[in-house]
Structure I
Amino acid sequence: MNSEGLLRIHFTSEDQGRLRLATATDWMWEVVLSLHLLQSGEPDLVFDPWRRRLAGFLSPELKVVVAFLNVVNPKARYFPDFLTPVTGTGEIAVGIDAVRCTPRTQFPVQFARLAHTRVLPPRVRSLATGDKDAVAHVCRALRAYYDAAIAPFRQLIDLRLAEVRHEYARIAATRGSEALLRSLGSGCDWQPPLLLTRYPHDRDVHLGGRGLLLIPSFYCVRRPVTLFDPDLPPVLVLPIRHDPRWLSGSDRCTASAETLSDLLGDTRARILDLAGNDALATGAIAGKLRISAQTISYHTKILRDAGLITSSRHGASVVHHLTDMGVALLNGRPTPVRQW
């Protein structure tokens, strides 16, 4: 691992037994990490179209909101933990209520840390006291940003993260917690009793029997993220694999054969359509499309990597099934983009 630093998460046998997986999308992490992506000037094949779309549609008022949130939540080695409370639900309103209910004693500590990294403007300094009106202003800004930048894509995000969680849960259920830790990818390396991962700086996290909550995140990129305060419940937020064309389906109310062909290419669209009618083996698809099995295997690998199908071996045949995300795309269920 040749990154800037290394995060070392120390497990006990008790911690392995308390390894948990988020059961729903944590929208506060999606808000926080998507704001980091907006601040980043690094080119990104997956998220550049999303950034360009927001730049074109955010109103002047919402641009002020984003600028304010970027000061509170900088893309830096430290950003305040109160923005990402652990709620265990998939509701943005619950997350924002948890932010509003942050114990007042946490604000001076967290904003003192933030002030070490940058000069805080007066409108942010008032948060350091936990001022009720200042906290309420942050909550309104978080909700306004979520409604504009995240909610239009919520169904696409939810579907992809549900698929990732399902796969992790399957591994944990069939092969155990150690197999799950070995499967995390994204630079993670399970070397019992340590989980090692790339990180902006060297850091040790001792779980001490509290276990670890794994949170796959749509807007987490390149390396995992964790909370700064060691006294908070231990979490590890994980990047996931993306299809760079994920945004192409967000403004389609229906997915006809023509629109699927535009999005996926003609052959892959036809394979997806066939798999939507019935689970089919590679050879059967090749026969129906009059294309070689080798070519079909090439296209099904791309569909599988994009999370649209799964494949399983039955004797000498490989059978392909639509995933939930594949069904959603085929049936035209992605949420249309709102007019901001």
Structure II
Amino acid sequence: MSLSMNFRTLFTACRSAGLLSLLVGAAGMGACIDDPEPVTAIEATGKVSGILFFDRDNNNVYTPTAGDSAMAGVAIRVLDRGTTRVLGSGTTGANGRYEINVPVGTHDLDVVRSADMIASNFIWCGAAPSVYRNEATFVQTPLKFGCVVRVNVAKQAVAGASVTIAGVVTAQPGRYRAANDNLYMQDPTGGIQVFGVPAALNLQEGDSIEVTGVMAAFNTQLQITSPRIAPNIKRGAEIPDPVVVTTAQLATTTNALAPNVGRLVSVRRATVGTFASGNAPFDDGSGAAQVRLDGNAATTIGTTRFVTGRCYNITGIVGFFNNATQLQPRGPFDVTEVPCS
């Protein structure tokens, strides 16, 4: 057997056995030795730190001058992301602060609800901090009255459930009710009425607000009652463009959960019929629906605004009253006479 063949035979035997060949001696032949130990992963750790507080001004930053208050004696846990496995835990001190040693990685931060939190209706909305080796990741840990959900999700909540939504005011208080205490707001998923808004807030169309309240229905129209408007009002945000719909689409909307109910929409080139009790048929040629001059809108717009045989672009909020869909213009600016063709 040649030297090269002996080497090949030994190498093949060692490789088949999962071993490493070592050549020693003048003949260049050797014996098999074990593979070296695999590289062991470094078990690196870091820290999650933060301050737990009630976020009275709802800006996600601890600001005692705005009424925020630190929460002491509350258990904080860091969980393996997406699981309930605890990686580390601690308790907030008198100043609300905590610091927990955990492995590196991105984890879930969990606040265990204390008796004080439950009594105050405080809720932790969650966070997923990333932890780095030998570093402390600071996490603002604000407690709130509710965690924001989309309008379409809030609408599916049972009557009496507490919900929190955020969006832009599309019909300000006073557009409809003389009591000046209801508004409509919407987010990208839809719109809804909020009933019982404090007039002192002077909310205007275009204001971005966050509302926590109770889901309810009045004559089949969904609304949020007993609202708590968060202090983080942003004035003058952009009002969403109305969605262009046909009168036929409005007429065939028969569900309070339909996407356009509560939303700002616009109908083009519609004729308007005779009003009775604030309602009139109107039709863009696709099939008749109902337009309503509700409350104050009946005064600011007036039924004489509409002339038989003429056409109008009409913008308004889609209402759903007693299982009937209604387009509710807000004021004279929502009604424009246009050519019929």
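Nothing in this text is a laboratory measurement; each read-out follows from the coordinates by a stated rule. Keep in mind that this is a model prediction, so the values were computed, not measured. Cβ atoms are built from the backbone, for glycine too; each structure is taken alone.
Structures I, II were shown, and Cα Rg over 2.2 N^0.38 Å, for residues 271-326 alone at 0.99 was computed from I. Source structure of the calculated read-out (relative contact order in percent (Cα under 8 Å, 6 or more apart), 25) within I, II: I.
Given a value of -2500 for helix-only ellipticity at 222 nm (-39500 (n - 2.57) for each DSSP H run of 4 or more, over all residues; to 500), calculated from one of I, II, which structure does it belong to? Structure of origin is II.
Assign the value 3.8, calculated as distance in nm of label points 7 Å out along Cα→Cβ at positions 63 and 319, to the correct structure from I, II. Corresponding structure: II. Source structure of the calculated read-out (Rg and Dmax of the Cα atoms in Å, 32.6, 114) within I, II: II.
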